[in-house]
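In what follows, structures are represented as structure tokens.
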Structure P
Amino acid sequence: MKKLVSALILSGLATTSFSVLAEDSPHSLTGNVSLTSNYVFRGISQTGGDMAVQGGLDYAHSSGFYLGTWASNVGWIEDFQGYDSGNVEIDLYGGYRGAIGDSGLTFDVGAIRYMYPGDNNPGMGFPDGDTSEVYGALGWKWFTVKYSYYLTDDVFGITANGSDYWDVGASYPVGETGLTLAAHWGTFSFDDTSVADYNDWSVSATYDMSKLSPVMSGVTVGLKYSDTDASKGFWTDFNNEYLGKSTTTVWISKAL
């Protein structure tokens, strides 16, 4: 892990980026790597409060069509879900996004598959962690509203057929300073397992390090405070770690 973290930091601070397609091509291929003090997804820590190394690769077409994959280390597969082994999340997603005429509105529709390779211990009786989601979002200026619906009977290891998540957020760039301020509120409803339902909220700030030096082009640092009203009795893992507690997260990322 130490070698992996060191490699991430070195690659994250490197100034080179890859471009495998011609500048006038309708196709684009981009990547990203990041190091975060705590992987928090929709208010719930995926690593039990530990750091995470993450990275992704995205393809986009000028028409609005896109495909991508993203991965991170996680801890909940073993510590919360009861897998004998498994500490990686791999996401595959695709969709279509664009503008709605001259209204100023934007849209994004797509689907994502969250996969958690590992050895699910059938003797523990826990559902599978792999989850499929479809989503639709509308944006206007700094504001976005997104609705996600789950197609799988098990949602992140919880028996919850027909579950959904609402996400309302705003992101405001402060002039040309490189600073962006954001706020978020979300609500997760797990059908058939209402004890797992919760609301989450966060405020964050990110800074484009290229404003300090061209050498730092593509490097972003961030700070986020998040909290939930998730049931402590339900969302506490086998290590007695409450995964929905308030937390402050810092990270550094590099666009490739």
Structure Q
Amino acid sequence: MGDLKALLFDCDGVIAETERDGHRVSFNRAFKEQGIPVEWSIEEYAELLKIAGGKERMKDYFSNYPKLIEKFQINNDDIKRLHELKTEIFMNMSANGELPIRQGIKRIVKEAHDRGILLAVCSTSNEKSVTALVEAVMGKEGLGWFDAIFAGDVVKAKKPAPDIYNLAKNKWGLQANECFVVEDTRNGLLAAKAAGMHCIVTVSFYSMGEDFKEADLVVSSLGDPNMDAIEYFNINSKLMDKPEYIMIDNLIKLL
């Protein structure tokens, strides 16, 4: 059993169920505001999520529709402006309480903070969007528990590349095995494992059915006291008792 010195969270799908009802919706509203006849369905967005990063996602999508690019003269500057508009819309959705926090997040973040464990959000999403969401669902005090937010274009290569997790590790001078990552997708899991870190997966709407065989643990959520017990999608021999919700001591057992 080792020492847990840092707990690192992905944002979308981990802190809140944002992809289906947050990012997808805000992209569609941005397209509509700009008069672009595109509306991503729930099913279509599931495929688009295989590409990390909102700007990258739009570039890939529009590259398959040259007539749209020609008609609306969509270039890299337009993609950037669309993404800025989408970010503003998403931030307003967060502030309005449209994106509720997932079970167990605030509890385990506070527990880690109280025990002196370093905390960070490591996300491919825009930093403003991430900060706005965390503050909206956890309050100013909860946002203040995080020691850093690494997001957006802070690294060149996005998940499944390990760059963003390596950035956190190197910034704090930590060993990879002292870090535990909370992720919800295979891309995120691969990024954490490529950085040599431990990883628990809390399955989200869009990641159901993905392959998480490399994960230390796969659960329905982190859970909370006085709520339904969490569901386990894999069994780790170090946690055979299958607690009803995940605490810091449970993660330490997995190190």
Structure R
Amino acid sequence: MLCVKITFADARIWRYITTSASKFIETAVIKISPDEGLSLKALDPSRTALIAFTIPKESFDEFDINEESTLVIDLEDVGKIMKTAERDDRISIEWTGSSISFIFERRGVPRRFMIPLRTEGEAESIPELSLELNNEYVTSGTVAYDAINSIEDVGETLWISGDENTLKLRSISDLGEAEVELSLERGTLESAKAESPGFSVSFGMEYFSYLKQPIKLSDKVILRADSDMPAHLELSYMQGAKLSYYVAPRSE
């Protein structure tokens, strides 16, 4: 296969998403489509959390793709590479049939990193998810980041509950608990839709802590949740990039 290349303006998005995902996921599958752009999907080994990162083709500075490609990458290796990305770096991705290269460029100076691709058999089988969740809350990335950051060290369990006006995040352990309340009244929620007000569901706190930096960088965070159901975080970024993150509820 000939070398193919795509280029995106902001390497920080790649840096925060891949380094965060590499903390708990081993491999990811990248698909590049001439019609739809790029998608990166990854499922953790316990099948508790699923990440789906998408960039439409219109968002790339360079996207001369004629056929679909599927690439399996080692997230730990990619995460180490992405930690070298700096503010204002552009990122280009080149690949052949056996390797993938990441090129960061700032002020005309390129830095290139190449790693071998994994085989498709080494990737987790990733399901297509379509969930009907009755409650939806919209806030900014900085507000969501501050909420998680302020309570994550209190306990290992995160409880999410809400009604038509408020969203509550509680961290609970044997030593105590901490709670953050976001509300329409205080302006920390942009919108709230609760078709099943009074819902409550718990998760492993670590699965939200892992995504703190991608949450902070996002322009908008949509949280969808319901009792005894997975949570769905949808993060929106510049130029139409989006991250969907699904987390299964904790078994009590």
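Taken together, the values in this text are just the output of simple stated rules run on the coordinates, not laboratory data. Quick caveat: nothing in here was measured; it's all calculated off a predicted structure. Cβ atoms are built from the backbone, for glycine too; each structure is taken alone.
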The value -1500 for helix-only ellipticity at 222 nm (-39500 (n - 2.57) for each DSSP H run of 4 or more, over all residues; to 500), derived from one of P, Q, R, belongs to structure P
The highest value of distance in nm of label points 7 Å out along Cα→Cβ at positions 135 and 223 among the shown structures P, Q, R is in Q
One of P, Q, R was used to calculate distance in nm of label points 7 Å out along Cα→Cβ at positions 111 and 191, yielding 1.7; that structure is P
Value 15.9, calculated as Kirkwood radius over Cα pairs in Å, for residues 71-198 alone from one of P, Q, R, is from structure Q
Calculated from one of P, Q, R, mean count of other Cβ atoms within 10 Å over residues 39-46 reads 18.0, and the structure in question is R
The value 59, 34, 34 for Cα extents along the principal axes in Å, derived from one of P, Q, R, belongs to structure Q
